[in-house]
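Each value in this text was obtained by applying a stated rule to the coordinates, not by laboratory testing. From a predicted model like this one, the values you see are computed outputs, not experimental measurements. Cβ atoms are built from the backbone, for glycine too; each structure is taken alone.
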Structure I
Amino acid sequence: MTQLRNGECTPFLGADACHPALPTDGDLSAAWANRYGYPFRGSAQELPRVMQYAAVAEGDAVYVKERVKRDLVACGLPDFASAVQPHALLARLPLDVYVTTTYDDFMAKALERAGRHPEVLVCPWDDPRSRAGAFGTAVARPKADRPVVFHLHGSFQEARTMVLTEDDHVEFMTSLSAHRTMIDQLIPTSVIPALKNRPLLFVGYRFDDWTFRVLFRGLLKTLAPVHSRRHISVQLDPSPSGDPALDLRARDYLEKYFDRSDITVFWGSTSEFCIRLLTLLGLT
């Protein structure tokens with residue numbers, strides 16, 4: 001908690017941090033599976049696979065991304081006045097770098113509402129020609145009053161940048177692997193130290209979602225070995241099976257799995273995590 005109070009932590013925001021303002025990945029996947037008559041029911045809850053099917057059906061992945069953008073923008077904004085709204089809560093802390101794997105502008109708007117002046121940057125994973133100068137005059141050294149919000153998986157600002165389909169996830173990881181020695185072409189130099197040298201706080205992720213797996217197995221190990229980091233706290237939403245003994249075994253396994261990388265798991269919803277965080281930080 002001291003690190004959060006002092007701004008010495010880097011948060012990652014996932015899809016569940018946007019709920020209920022936006023649908024969860026599972027709900028979005030189910031809706032699009034129904035819209036396109038997705039035939040592979042065993043994976044109808046896996047958003048990248050469903051969106052890959054939609055992109056192939058339409059013959060135009062960018063068109064599908066534009067439709068997703070339109071639908072999600074129409075959902076509106078979250079209640080930033082709520083004490084347990086994740087973006088609003090994190091905007092109250094003196095952090096200078098925020099990383100999001102969602103496409104919305106919730107983090108930037110929450111910071112603006114808190115009287116701060118964020119600079120929004122988007123990872124150019126999809127456009128090799130623009131990478132060298134992608135970040136132009138970006139802030140060289142973010143500060144609490146002028147933080148950087150980095151969209152790792154694209155942004156509504158330009159729908160083509162959205163990492164949405166299976167092909168997008170593969171291309172994203174391919175780009176990351178191809179630029180390991182020139183990582184600043186994909187990640188701003190102002191953001192890299194915040195990823196390599198600080199504890200990371202994951203909010204709004206589930207163990208079994210694609211985004212978390214890509215982050216945990218891909219990005220973090222590309223930047224530096226996960227085990228070399230200081231304490232990393234991960235917030236995950238458990239998926240109970242209905243069998244208490246089985247759920248206990250699953251939790252025990254996951255805690256041991258993440259403990260090998262010095263990661264602590266918080267079991268509960270994003271709202272429950274925010275309530276706990278408010279209490280620990282004395283912000284209630």
Structure II
Amino acid sequence: MSDPRPLRITFANEKGGTGKSTTAVHVAVALAYRGLRVAAFDLDHRQRTMDRYFENRVDTARRRRIALPGAHCEVIDGGTPEELEERVAAAAAECDVVLFDTPGRDDPLARHVASEADVLVTPMNDSFVDFDLIGQVEGESFKVRKLSFYAELIWEARLKRSRATIEQQRRQMDWVVVRNRTGHVEARNQARLEKALAELSKRVGFRVVKGLSERVIYRELFPSGLTLLDRGHLGELGTSHLVARQELRQLVAALHLPVLAEDPEKGRPSDAAPASSTVPALADVR
């Protein structure tokens with residue numbers, strides 16, 4: 001399906017502290033290093049972590065007189081979905097990818113960009129506290145008991161998109177749950193989470209991929225705006241840093257972003273959506 005719009009990637013989770021901004025920045029920089037033009041919108045106007053990260057990155061590039069691929073970032077301070085779409089349309093004329101970082105709370109604009117995403121990335125920590133955002137489990141068996149409000153919201157958005165895909169020439173939505181900070185999870189609890197996520201993913205239709213571990217390096221890089229992809233600008237790296245870089249590369253690859261899948265016939269990015277983006281029937285979800 002050929003979608004004339006730039007690819008829209010939304011990083012959303014109504015819970016804070018799951019690594020949304022860190023993941024969003026690193027994905028944006030990875031895309032920029034591939035030569036893609038990225039426009040980013042930070043919807044958390046109070047904290048604006050993503051915007052501050054890119055500000056720091058520009059300052060470092062200027063101070064060191066080096067080239068650091070990144071994204072043009074804007075902060076959205078309220079307004080309506082229609083007003084946001086006007087700003088997105090203006091930026092879209094000059095970019096290949098539009099990326100959204102949302103606040104860790106229920107927010108009308110966050111709901112809007114989540115429902116309009118081509119790729120919806122939901123980072124979560126490996127705990128049942130975070131899992132509760134998308135589904136509730138039984139206290140004894142840890143089996144999925146019901147969907148959360150958020151999961152139902154996204155399911156409805158994906159169903160609506162599926163119906164409009166052919167008529168409006170739009171991509172189907174690919175929902176990816178990213179498991180961040182897996183390094184400190186006790187083995188038995190991790191196994192329970194994996195089982196619950198696998199069960200829920202079949203019912204709702206999201207994919208589960210491994211994300212970023214809990215590493216000090218991600219916090220240390222924020223003041224400079226540098227990322228683990230900035231080879232030659234980070235100084236001497238230890239083994240843990242090299243492992244973290246590989247971890248990041250694996251995450252970007254696992255997202256299966258259409259703009260990184262080359263079409264051999266045209267030599268341009270392919271718009272094909274992953275087969276797993278099919279929306280389950282309503283009876284399968286409940």
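Check the numbers for distance in nm of label points 7 Å out along Cα→Cβ at positions 23 and 71 across I, II and tell me which is largest.
By distance in nm of label points 7 Å out along Cα→Cβ at positions 23 and 71, the leading structure of I, II is II.
If distance in nm of label points 7 Å out along Cα→Cβ at positions 15 and 127 comes out at 0.8 when worked out from the coordinates, which of I, II was used?
Comparing all candidates, it corresponds to II.
To test your reading of the models, identify which of I, II gives 53, 50, 38 for Cα extents along the principal axes in Å when calculated. Working shown, then result.
Numbers: I: 53, 50, 38; II: 57, 47, 42.
Corresponding structure: I.
Consider the structures I, II: one of them gives 4.5 for distance in nm of label points 7 Å out along Cα→Cβ at positions 95 and 143 as calculated from the coordinates. Say which.
Source structure for this number: II.
If mean count of other Cβ atoms within 10 Å over residues 31-38 computes to 15.5, which of I, II did it come from?
Checking each candidate, the match is I.
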